[in-house]
Structure 1
Amino acid sequence: MNPQLEGVETLAGTYPFDLERSAKALRLNRFLRGLIVPEHRQLFRDDPEAAFGRAGLTEEERKLVRALDWGGLVRYGATFFALEKLARVSGVSNPQMVAQMRGETLEQFLATRNVPGAR
């Protein structure tokens, strides 16, 4: 084990992005990152299943994206920067995404922030 990760398993909600997780999620992260391309974004909006097929996503990956399961996507290995692309295309704000990852409502999450008026 990487000595820098020693003890990480004791930290609840911590999912190190190591080589194994990176390799497992490479296809998914490429798909998500590809949403910056207007044609890919439009295909995803118009026909998500066709976009999934074009990217070669597995059924597990498709299910996570369909459900906008932010926590599941992180545990799978999606990078936060790639998730932001999916959030924008899906009309979800960063605070909404993080609230769901934490198992909170948006209001509960915002109450923990020191940013008046944030949404």
Structure 2
Amino acid sequence: MAGRLSTHVLDTMHGCPAAGVTVELWAVFNGHRSLLKTVVTGADGRTDQPLLTGDDMKAGTFELVFFVGDYFASKAASPATVRFLDQVPVRFSVADVNANYHIPLVCSPWAYSTYRGS
């Protein structure tokens, strides 16, 4: 059974899923990045489909870039002219293509955390 890569984003400032966050998925090989896809989170803070699944799930290094600055600016009555966090990159490696890799981002305009979920 092939594994899959998925993500979701939680907004700790407002205490809700982060809907409308742009997320880029990059493959990283020998220090060079290649954009694989761009998605936007839905109402539940998740993407509609897994980012990788089946034959697209390969071993290697990947990077998710979460555009949290744009998200929090869209929620603010007076958006900051200088963002403390703008784009949050999370670089990770896939070793087992048959395993599930879930990379959530828990964030505010000033902090973030991530982990490997199930």
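As an exercise: relative contact order in percent (Cα under 8 Å, 6 or more apart), calculated from one structure in 1, 2, equals 23. Which structure is it? The read-out comes from structure 1. Ranked by FRET efficiency 1/(1 + (r/R0)^6) of positions 11 and 67 (r between Cβ atoms, R0 = 25 Å, to 0.05), structures 1, 2 are topped by 2, which has the highest value. Where does the value 43, 39, 21 come from, among 1, 2, when Cα extents along the principal axes in Å is the thing being computed? Value 43, 39, 21 for Cα extents along the principal axes in Å corresponds to 1 out of 1, 2. Figure out for me which of the structures 1, 2 the number 20.4 belongs to, where mean count of other Cβ atoms within 10 Å over residues 3-10 was derived from the coordinates. Going through each structure in turn, the value belongs to 2.
Computing distance in nm of label points 7 Å out along Cα→Cβ at positions 19 and 51 gives 3.3 for which of 1, 2?
1
Source structure of the calculated read-out (distance in nm of label points 7 Å out along Cα→Cβ at positions 59 and 75, 1.9) within 1, 2: 1. helix-only ellipticity at 222 nm (-39500 (n - 2.57) for each DSSP H run of 4 or more, over all residues; to 500) was computed and gave -15500; which structure, 1, 2, did it come from? Among 1, 2, the structure yielding -15500 for helix-only ellipticity at 222 nm (-39500 (n - 2.57) for each DSSP H run of 4 or more, over all residues; to 500) is 1.
Laboratory data are not the source of any read-out in this text; all were calculated from the coordinates shown. Just so it is clear, the structure is predicted and the values come from calculations on it, not from any experiment. Cβ atoms are built from the backbone, for glycine too; each structure is taken alone.
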